[in-house]
Structure 1
Amino acid sequence: MILNYLFLLIVGWFHPLHLSVSEVVLNPKSGSLEISHRIFLDDLEADLQERYGNQIDLINPSDPALVQELVGSYLNQHFRLQVNGKAVQAQYLGFEVEEDAIWAYMEVPKVRQLSSINVHNSLFFKRFNDQVNLVNVKVGSKIQSMRLQTDNDNGTLKW
């Protein structure tokens, strides 16, 4: 038992977790889909730096407005939605830092009901072949989830 625990600890230490978690919530009061993404800082900084060629510091950016713009552009490219069979554009609202990750926020206005949602989430798939993007969608009291990976970067949920 102790050896199994030690093995898992050692493997976990040398093999980083490549994971993002997105939550999509239908807010009936505002009539919108509220989206939040939990993304590891170092992965996002490395992808942004590789893409834009500049040193990116999400914690202490030298140009906060530019960094917000870059993060929004990155998310809009890698996270796309179809709501009730129609493509929609999520509006990027901003991000905040929490320890070793960020919480990034998006919104799709004018969504009163949700009968189906198709999510495309390819965050970090070019960087890590073991990347997993979990997406939880909440409508009322019902939560459905999908697990997206490099060989399957989109999924559909129906109510």
Structure 2
Amino acid sequence: MRKAYNKIFSREDLQSVIEKEKQLGKKIVFTNGCFDILHIGHALYLSQARELGDILIVAINSDSSVKKLKGESRPINNINDRMLLISFLESVDYVTSFEETTAINTIQMIVPHYYAKGGDVVLEKVVEKECVESLGGEIVILSLSEGYSSTNIIKKIEGSDKN
């Protein structure tokens, strides 16, 4: 098994690694997210994503982009910790990060065969849809693990979730 640190790349370095994987005929699956507090829903989702192809790349939102998307109190865990935790998952082959609030620039660099999204999104509302399809990729909406989210975990810790 490769060490977790060997799975973490800058986008630029990852681009050349992925080109080599494609030359070997590997099908590339890409997904992205904040992955602020890693939970079972994330692990199940990433495992499903990995089954779509040969290589799973996970791009994680930078701390500044998480703040823009989730608010000033987020992220709970910094980008380095989030990347390392994701890299420890067996289903994940490569991890990178991105500064933007969408993954469009990363998708354009990697040109994946499949773009996996969680079941909490609707295909028509996927911001990256046009980009993925214009590059010949396919968007796959995976099943949702109900009740699991970083936001729900934070609410439970704060006591604002009465369940």
Structure 3
Amino acid sequence: MKLAEALNERADLQKRIQQLRARLLNNSKVQDGEKTAENPAALMYELDNCCAELETLITRINLTNAAAVHDGKSITQMIAERDTLSNRLGIYRDFLNSASAVVNRVTHSEIKVYPSVEVDKLQKKIDDLSKEYRLLDTKIQELNWLTELK
């Protein structure tokens, strides 16, 4: 099984677990003399099996990510780089939006407000980081389809 297939399976299991959670909550109480729509014990059994399967799959994915190396970096390192790059980009974009927002003045006596940074230079930096993120994410996706799961 390729790493990408395992990642898809992990996502499916995570969705299934959330569905089981919702179904369990829907069947957590019953009126006197009534029956639940579904058997909570059967749902809990299915949940336990899904969680055990997910744990095994996550372990295998993590071991594979740590062992697979491309250009001197493991997939784990590349994921960490991508995640921190994404976080930094989000903060820069929010800052740029705030800095470049137009402040309307009602009268000429109101104080003028200017951006605290050069908006065009920050936009260029964001564009460069965005390209770096896209290239890195594409490489990770490619490796996911080429790497065999351990």
Upon calculation of P(r) over Cα pairs in 5 Å bins from 0, in percent from the atomic coordinates, which of the structures 1, 2, 3 produces 2, 8, 12, 11, 10, 9, 9, 9, 8, 7, 6, 5, 3, 1, 0?
-> 3
Tell me which of 1, 2, 3 gives 7.6 when you compute mean count of other Cβ atoms within 10 Å over residues 28-35.
-> 3
Assign the value -8000, calculated as helix-only ellipticity at 222 nm (-39500 (n - 2.57) for each DSSP H run of 4 or more, over all residues; to 500), to the correct structure from 1, 2, 3.
-> 1
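Every number here is computed from the coordinates shown, using simple stated rules; none is lab data. All values derive from a computational prediction rather than experimental measurement. Cβ atoms are built from the backbone, for glycine too; each structure is taken alone.
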